[in-house]
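**Student:** The data blocks that follow each hold one structure.
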Structure I
Amino acid sequence: MQYLIKFSLKGTRVWRLVALEGRADLAHTAKLICEAFPWQGLKCAFWADGKIFGAGRGGDFAQGEQLLALDDLLKNPPASLTLACEDSLGGRAVLDAVLLRSEEKLSCLVPSCIVGAGTVPEDGMLDPERIAAWADDDAHLTLDLKGATKRMRAWGSVRADISKALIQSGADPLNFKQK
């Protein structure tokens with residue numbers, strides 16, 4: 001499946017509508033969403049109906065995190081879905097998600113940032129009050145959707161090296177020996 005999901009930064013008027021591929025794992029999906037804002041190197045986790053699903057840091061899984069696809073998370077759409085991100089200084093951003101559409105094939109580029117509101121400081125510090133003040137400043141009105149989509153597409157709609165992600169999540173490497 002492919003999904004249109006609106007992510008709104010809690011405590012601000014900042015939001016993005018993104019198109020995502022359901023086959024992508026959660027760490028890759030979180031990285032794509034962060035690129036739409038643009039944030040780099042954040043530790044992320046999805047919360048779905050009170051359950052926490054680790055989504056790695058900066059697109060890479062942490063040891064022991066479950067390798068789930070976005071399709072697995074949205075198979076039975078949760079009543080509540082949130083993406084929580086944390087920077088290296090302990091700053092936190094909480095993105096409330098609303099699933100707007102799920103189809104086998106969307107009629108848009110995947111991944112992409114379709115539309116949004118509010119810009120964020122590009123230093124990556126996650127302070128919702130600071131981000132809200134920044135977004136409300138008339139000097140920061142222009143949202144670069146083309147740049148957001150370009151950053152997302154540079155990562156691809158799904159992870160290129162799934163073997164590396166499996167090993168990072170704790171699986172043993174596959175070794176085939178021919179006799």
Structure II
Amino acid sequence: MARHYPLESLGAVRRLSKERRARDLNCQTQRTENAETALASARAAHQRHIEAAGAIELDERKRLVEGKARAGDLAATGAWRSAADRQAASLARQVRKTERQCSEERSAQGAARKLLAAAEADVKAADEHRARWQSREAACAQTRADDDAADVWLSRERHPSSRKRDRGP
């Protein structure tokens with residue numbers, strides 16, 4: 001009579017855990033990619049602002065050197081420069097915040113990878129245990145069959161009347 005593997009449910013739980021960890025890693029990878037995209041976007045916005053502000057300031061200086069700027073223009077340029085600096089600082093803060101978020105997402109992705117690796121190791125260990133158990137069960141079954149065959153043979157040897165005798169001429 002074949003026995004069922006007693007830890008089958010444990011193997012099933014471990015396989016489900018591995019699948020869940022793989023889904024978690026997939027979701028975390030997506031969040032990490034989104035964070036990296038947001039970081040690249042924030043850095044690009046900051047860089048574009050700095051370049052645009054620099055270009056405008058260069059134009060204003062050129063106008064000032066050429067004598068085309070008036071006193072009102074200088075006052076407006078000062079106010080604009082102050083606003084541009086505040087905007088640049090705000091964009092720089094956004095970049096730092098996005099960098100922290102991206103770093104956290106990368107760390108979470110690394111942790112998710114480790115959890116998946118552990119779950120995969122658990123499944124592998126359960127599968128290997130099951131294979132060893134099945135091998136032992138097969139060996140025990142073979143031993144029982146051999147013992148049964150030996151018992152039948154020995155019982156025939158002990159009871160000669162149970163053997164058929166060859167009747168010759």
Structure III
Amino acid sequence: METTNFCSNIMGFYKNTVKTSFDALSAFTDQSASFTESLLGTVPSFPEEGKKAVSIYFGVSQKSLATLRKSVESNLDLDLTAKDAPLKTLEAMEAFSKDVFKEAAQIQKEMMPLVEKATEQLPKEAKELVEMSNKAVNSGSEHLQESVTKGFETAKKTINDFSATGKKAA
């Protein structure tokens with residue numbers, strides 16, 4: 001009984017540490033965003049597209065921090081002694097990666113008009129290089145997402161196959 005109490009206390013400590021750390025990081029990010037936006041506001045020659053890009057960056061940073069926090073906190077709630085712990089852990093990691101890829105797609109969508117606006121004044125040849133580079137980055141991101149998705153599918157199948165084999169042997 002004392003071991004269970006001790007473990008519960010340790011997990012409570014970890015959860016509190018994680019919460020406090022994320023709260024501090026979130027406050028720091030908010031202050032950085034406010035400071036940066038006010039600093040950029042004092043520079044009249046700084047382009048509006050640049051200000052918007054910085055604003056998007058800090059907004060995405062906060063969303064990503066919230067996604068990471070949710071994932072970490074949900075992993076701390078998993079019962080790692082349960083029989084289905086490996087599968088539950090894998091599912092939590094998969095949910096986190098899906099959230100990250102969704103946010104990455106949103107960033108690409110929000111940044112595209114800014115890139116187009118920023119490259120309007122460039123010569124045709126330079127625009128083509130920017131477009132080619134942008135397509136390469138997006139293609140790499142899509143390839144990574146496909147690979148990660150296939151990896152999770154394979155891992156889940158392996159865990160399920162192993163569980164089924166283990167049950168037959170027992």
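All of the numbers you see were taken from the coordinates with simple rules; none came from a lab. Given the structure is predicted, the values throughout are model-derived calculations rather than measurements.
**Student:** Where does the value 5, 21, 24, 18, 12, 9, 9, 2 come from, among I, II, III, when P(r) over Cα pairs in 5 Å bins from 0, in percent, for residues 105-144 alone is the thing being computed?
**Tutor:** So the calculation was done on I.
**Student:** Determine which structure produced the value 22.4, 73 for Rg and Dmax of the Cα atoms in Å, calculated from the coordinates; the candidates are I, II, III.
**Tutor:** III
**Student:** Here is a follow-up. Ranked by relative contact order in percent (Cα under 8 Å, 6 or more apart), which of I, II, III sits at the highest value?
**Tutor:** Details: I: 31; II: 44; III: 22.
The maximum falls on structure II.
**Student:** Thinking only about mean projected area of the Cα convex hull in nm², for residues 73-152 alone, which of I, II, III has the largest value?
**Tutor:** Working: I: 6.9; II: 6.0; III: 6.4.
Evaluating mean projected area of the Cα convex hull in nm², for residues 73-152 alone on every structure, the highest lands on I.
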